[in-house]
Each structure stands twice: as structure tokens, then as C-alpha cells.
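K.L.:
Multiple structures follow.
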Structure I
Amino acid sequence: MPPRRTLPTPQEALAILSRKRTRPPVRPPPPAGRALRPLLKELDGKFGQGAGALAARWREIVGPDIARRTEPVKLVKGRNGGPSSLEIRVAGPSAALIQHQAHEILARVNLFLGADAVQKMRVVQGPLRGASEPQRPPPRRPKPLDAAEEAKLAAELAEAPEGPLKRALLQLGRGVLRHNR
């Protein structure tokens, strides 16, 4: 067994470290946002804004009437400088109306994206993703029976035993009387 080696004293350790040259610490990578900014700026200049920018401001671009029936799906850049096309989804039978307004919609989209950004429009029928069911007005509460009708109904059911059956018959009678008005 070899002899045990003793550790240097603190003064000897400082002397050893002062003679040795150490590597500088590794720099951490830059934040991802700063590193990607030039690339994103170049891609935005090359391909422009996409359907995401259109979707965010669709109501402003095409107006509330058209926006209620449509939504942008994708913006396809043409190959080799060919015409770009916009695909929009249309709810139900409104497709024919929207197809007739295609020139107006394309003009408004090109006003937003830049001159001749989109040359063609493709209409696809289907349910809109962002749209919920149309708002229905709250149900109207029926007017209560007047005192004479209520008294007549109570008199007719006076012989019925108290309980859930009598309450159900009263409710049915009120509904029938309201409906027959």
C-alpha cells in the first residue's frame, strides 16, 4: 500500500492556485427572445402576416355582418411568386352570399395586409370554431292568472287531497288557462 498523501495547508493551496491558470467561466446563452428576434423579423418580412393576424382583427377588416358568418382559416403563399390565396370558413348557407362578396372581402384584406397580398379566395363551408350558439332572448315569464280564475281553479280542486298531486294539478290547470287566453 502506498503512503498516504497529506493535503496542502491553506497557504500552500493559495500558492498552487495562483500559479495555475484557470479557464474562464462559460457564458450562459442569451435569452431565446433576443436570439430569435432577427430570424423572426426576417421571416415576417419574407412571408408577411398570416391568418393569425387576420383572425385577431377579422371583425374590423370585413365588418360585423360578414365576420358573424365567416372566419379566416389559412393564408397560402403562392409558389415561385404565384398568387396567394386566402381560405375562409363560412357557416351554412351563407356561402353563396360570401362568394358574391369575394371581391369586396379581398379588397379589405389587401388593405390590411398590403397591396396584392392576396389574389384568390377559397370558401369552405363548415361550422365556425369561435362562434357559439346564437344568443336567444330569455324565456318570457307567463303572466299570472287573475284572482277570479285562480279562485275558480282552487274551488274545482277543493275536494282533492292535499299533497304533490294537488300541487301538480294546480300547476297544470294554471298552464292550461294561460294557454287558452
Structure II
Amino acid sequence: MSPRSKQQFEELREASIRKILDASLELFGTTGYENTSIAQIAKVAGVSKGLIYNYFESKEAVLKVLIEDLTAIGDQMMADLFDEDPKQTLKNIFRMIFRWLRDHEKMNRLIFGMTLHVDRFDFVHELATTKMKGYVELLEQLLQQIGMEDYKTEARILSTIFDGIGVQYLVIKEDYPLDEIEEMLIKKYCA
């Protein structure tokens, strides 16, 4: 058997990191950050605790990478939604939010769990504040462009509605009328 190349080592490293992150997301999203240990992550990932510490200095460092990954995904998704018509852009945003809710339960559980403990981690608080401010400002711009009178208040209400929808959908799941609410919001804001 010939020695592994530098590229093979890098591929193994990336695969190990991905397994660790996937296991962390699974556990943080189901049992919570506080209730998850590095030993549990190692067991679910099928790696040793030592390997986790080789890549991450702490459980918080794992969380930070997960949050950074989430932010990068969100930024890319938002960049793909813009249209010349502000109503179409808003509709695209609504569709994306509801698709995200349907497709990313574990990530949503992590997000909402972190929301309850946002002051525990400075990096989460700073990132959440910055992102939320940016999303609300985007909603304000779109609502202003489509002619909403009190677009600033409406943008805050809309962002709060999405938080509530997300929490209720996590709790009620398939019994929650997600499709109907999606269509109602699109009809109200984008028609």
C-alpha cells in the first residue's frame, strides 16, 4: 500500500470535519447545545474525542463553525433572490423562508435554541444582531418600494411573524398549516 498523498490527507481531514459538524448539528438540534458533550459528538460522528480536539479547541468552536456555515448559506440564498420587481423579490424571500423551514429542521432547532441563549455567546449575539438588522432593513426597502405606508413597522412585524411561524412549525410540525400561511402572506404582500 502506497503512502497517502497530500490531497488524500486533505480529503480525509475534510471528511472528518464534516462528520464532526454533522454529528454536532444533529445533537445540538435535538438535545441542545448545553446537553451535548464532546464524547457524544465523537460517538455519533464515529471518531475519537482526540480527533475532534485536533480540529476544534472546544465545543464552542464547533458551534462557531456551524453558525458561520449557516451564515454563509443564508447569504448565498439571499443573493440569489433579487429581482427588478420588489414584489417578486419579496415573494422569492417568502418562498425561500418556507422552503428552509420545511427542509432544515435540525438547523432550525439549533437556531431557535441559540436564540434562547443568545447572550451566552458574544459571537452569536453580534452575528444575530447584525443579520437581523440587515434582514429588517431589506424588508423595509422592499415594503417601501411596493408602497406600504408604515413600511418600517411592517418590516418588524413581518420578521416577528416569521420567527413565530418557525417556532410553531417546529412544535406542531405536520399539523401546522405552513402551506396556507405561505400563500396567505404572498397574497397579502406580493399581489
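Each value in this text was obtained by applying a stated rule to the coordinates, not by laboratory testing. Owing to the predicted nature of the structure, the values given are computational and were not obtained by experimental measurement. Cβ atoms are built from the backbone, for glycine too; each structure is taken alone.
K.L.:
One of I, II was used to calculate distance in nm of label points 7 Å out along Cα→Cβ at positions 11 and 139, giving 4.5; which?
P.N.:
Considering all the candidates, the number was obtained from II.
K.L.:
If FRET efficiency 1/(1 + (r/R0)^6) of positions 107 and 155 (r between Cβ atoms, R0 = 35 Å, to 0.05) is computed to be 0.90, which of I, II is the source? Kindly include the intermediate steps, with their values, before the conclusion.
P.N.:
Numbers: I: 0.00; II: 0.90.
It traces back to II.
K.L.:
Also, quick follow-up: Using Rg and Dmax of the Cα atoms in Å as the calculated read-out, with 19.6, 71 as its value, let me know the right label among I, II.
P.N.:
Working: I: 38.1, 118; II: 19.6, 71.
Matching structure: II.
K.L.:
Tell me which structure, out of I, II, gives 12.2 once distance in nm of label points 7 Å out along Cα→Cβ at positions 3 and 147 is calculated.
P.N.:
Working: I: 12.2; II: 7.2.
Among I, II, the structure yielding 12.2 for distance in nm of label points 7 Å out along Cα→Cβ at positions 3 and 147 is I.
K.L.:
Work out which structure the value -14000 belongs to, where helix-only ellipticity at 222 nm (-39500 (n - 2.57) for each DSSP H run of 4 or more, over all residues; to 500) was derived from one of I, II.
P.N.:
Computing helix-only ellipticity at 222 nm (-39500 (n - 2.57) for each DSSP H run of 4 or more, over all residues; to 500) on every structure in I, II gives -14000 only for I.
K.L.:
Related question: Looking at distance in nm of label points 7 Å out along Cα→Cβ at positions 19 and 171, point out which structure of I, II has the largest value. It would help to have the intermediate numbers written out before the result.
P.N.:
Details: I: 9.9; II: 3.8.
Across I, II, distance in nm of label points 7 Å out along Cα→Cβ at positions 19 and 171 peaks for I.
K.L.:
Consider the structures I, II: one of them gives 22 for relative contact order in percent (Cα under 8 Å, 6 or more apart) as calculated from the coordinates. Say which. Before the final figure, lay out each step's value.
P.N.:
On the way: I: 14; II: 22.
Label of the originating structure: II.
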